[in-house]
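K.L.:
Input: structures, listed below.
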Structure P
Amino acid sequence: MVLLEFSMSPLGKSESVGKYVARSLDIIDKSGIAYRLNPMGTVIEGEWEEVFAVVQQCYERMKKDCSRISCTIKVDYRKGYSGRLRSKVASVEKKLKRAVKQ
């Protein structure tokens, strides 16, 4: 399974890109894959082809009305593990013996 964190936004539109993020999040949500939105991007979990297909869909939607797009992607593959969106945080909380802010 792959955890993929990405941030994609148009350049030159305005300081606020929330409407573009919302469009991408709608695509992610409708894909059915597990995800977590954070203030600097979105983490999605699934098989390699699946997560990159979602990023591709977000890109295709954004390029319809954006002439320049910035995208950063980080990938963490771990064989045989799923549910890491929650379990990675739970592991840290167990070591701290308390919940962390999310």
Structure Q
Amino acid sequence: MPRGDKSSYTDKQKRKAEHIEEGYEERGVGKDEAERRAWATVNKESGGGNKSGSGRGHKESDASSRKGGRKGGAAAANRSAADRSAAAKKGWETRRRKAG
């Protein structure tokens, strides 16, 4: 299988990578870098491609997602209320523009 071929990934893994990629792009990471990071996260959490079949699955771990959430929460706690509010307003405007 050539490098970069995503045929051995489940639909769930593909959706997960897409969701993670969108999150990175919303935070200003470039498209290619966001995609690379997203697939690295999926690979780390699920152990790579996981096509269905008897005995072919791997146990998934969400440890890296939880770690990211904790780090983000700690970073937000160190910022002023005005900074957090400004970031929230910016995020809201970005999501509204995408939807409309």
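Bear in mind these aren't lab numbers, they're just calculated from the coordinates by the rules spelled out. A quick note: this is a predicted structure, and the numbers were derived from the prediction, not measured. Cβ atoms are built from the backbone, for glycine too; each structure is taken alone.
K.L.:
Consider the structures P, Q: one of them gives 42 for relative contact order in percent (Cα under 8 Å, 6 or more apart) as calculated from the coordinates. Say which. Don't skip to the answer; put the middle values down first.
P.N.:
Numbers: P: 42; Q: 22.
The read-out comes from structure P.
K.L.:
Given 1.4 as the derived value for distance in nm of label points 7 Å out along Cα→Cβ at positions 25 and 89, which of the supplied structures P, Q does it correspond to?
P.N.:
Matching structure: P.
K.L.:
Please state which of the structures P, Q yields 7.1 when mean projected area of the Cα convex hull in nm² is computed from it. Numbers along the way, then the final one.
P.N.:
On the way: P: 7.1; Q: 8.0.
Of the structures listed, the value fits P.
K.L.:
If helix-only ellipticity at 222 nm (-39500 (n - 2.57) for each DSSP H run of 4 or more, over all residues; to 500) is calculated from each of P, Q, which structure is the one that comes out at -22000? The partial results should precede the final answer.
P.N.:
Working: P: -13500; Q: -22000.
Label of the source structure: Q.
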